[in-house]
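Every number here is computed from the coordinates shown, using simple stated rules; none is lab data. Given the structure is predicted, the values throughout are model-derived calculations rather than measurements. Cβ atoms are built from the backbone, for glycine too; each structure is taken alone.
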Structure P
Amino acid sequence: MKAKNWRTPERPYTRDDYIHGAPQPRISKYTMGTFRDDYEYELLLVAREPMQIRDVALESARVAVGKVMSKKVGDANYFLELKAHPHHVLRENKMIFGAHADRLQEGMRRAFGKPVGRAARVEEGDPVFRLLTTSTGVEVAKEALRLAASKLPKNYRIIINRLTPQEAKAG
């Protein structure tokens, strides 16, 4: 199946106790960097429209942001948090191609599908990533989030907030 088939939100399918063989999310960490109370800026990567984001795309974007930030500002000068969680289980009715395939499958009869992956459901205005950094790392953080947005489906905007010390703690 093509990636565009998974972009639009469908009916949520999240109950693991009813789903046999649901795959685990492929995200290894939800936070990166070092959390401190003295970060000055918060950058959010926010979705412009409702969508579903595959767990492999989220992991790819997280790794890209982590590499850019750790190389240019160091692990001690940023904190990255993944806000979108892949709860929705994706299903696919796998079709057989080739000679005599029509004898082995039933087309759209009983076409509910088998679990093939997971996706995070994101509404318009929901943050996908939250990145805390100092004033010296804001430009690098914008560049890193721009790179992350290119690895994810559809469109995003970056929101920059200046923090007081109490806001950094709250999250």
Structure Q
Amino acid sequence: MQKAIIIEGSSRANGDTNKISEALAAKLSCEIIHLSEYNISAYDYDFKNKDDDFLPLIGKIIDNYDLIVFATPVYWYSMSGILKTFFDRITDCLKTEKETGRKLRGKKMAVLNCSSSDTQIDGFFVPFKATADYLGMEYLGDMTSCVNDGVIPENIQNKIENFAKQLMAQKEKIAL
């Protein structure tokens, strides 16, 4: 089964980032996973948190999706804390769940963010690109967006359309 998923790392499941995620999900015909609905503990060197929701969730993602789009609000010039915790926990897949971690190789990654403007922040996407490279994933691109007074501006709607087309252009590699 090859398809796309959006992993949304916002503390507000119905906020601006979700508006952008929903618009992209409609274009890609994919679902959204809201990390705020899961109990994912911070990374623990002793792996005492193995019974939280992370391992079942990452297993579901890896087993069912080839394109993973990470969506995050911009918090202090970086990804949200909840998404950073998710990324930190990928370490579990490299230390104790190595078979799961190996399955990330060859997956595709893309990122969208939502900020107070659509001006891209220098270096914002570096952690995503570096993570994709380290894990052997293919980084397909990123998009910076904003919502004004609860409405997606027309220029952002056009960016979403173009971003979706960019991702769908990979359909020889991914069946969306």
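So if we calculate distance in nm of label points 7 Å out along Cα→Cβ at positions 89 and 113 for every structure here (P, Q), which label has the highest result?
Largest value of distance in nm of label points 7 Å out along Cα→Cβ at positions 89 and 113: Q.
To test your reading of the models, identify which of P, Q gives 1.6 for distance in nm of label points 7 Å out along Cα→Cβ at positions 25 and 129 when calculated.
This figure was derived from P.
Which of P, Q yields -11000 for helix-only ellipticity at 222 nm (-39500 (n - 2.57) for each DSSP H run of 4 or more, over all residues; to 500), as computed?
The read-out comes from structure Q.
Name the one structure among P, Q that distance in nm of label points 7 Å out along Cα→Cβ at positions 97 and 137 of 1.4 was derived from.
This figure was derived from Q.
Compare Cα Rg over 2.2 N^0.38 Å across structures P, Q and report the one with the greatest value.
With respect to Cα Rg over 2.2 N^0.38 Å, the highest-scoring structure among P, Q is P.
From which structure (P, Q) was mean count of other Cβ atoms within 10 Å over residues 65-72 calculated, if the value obtained is 24.5?
Of the structures listed, the value fits Q.
Tell me which structure, out of P, Q, gives 27 once relative contact order in percent (Cα under 8 Å, 6 or more apart) is calculated.
Q
Comparing distance in nm of label points 7 Å out along Cα→Cβ at positions 17 and 49 across P, Q, which structure shows the greatest value?
Largest calculated value belongs to P.
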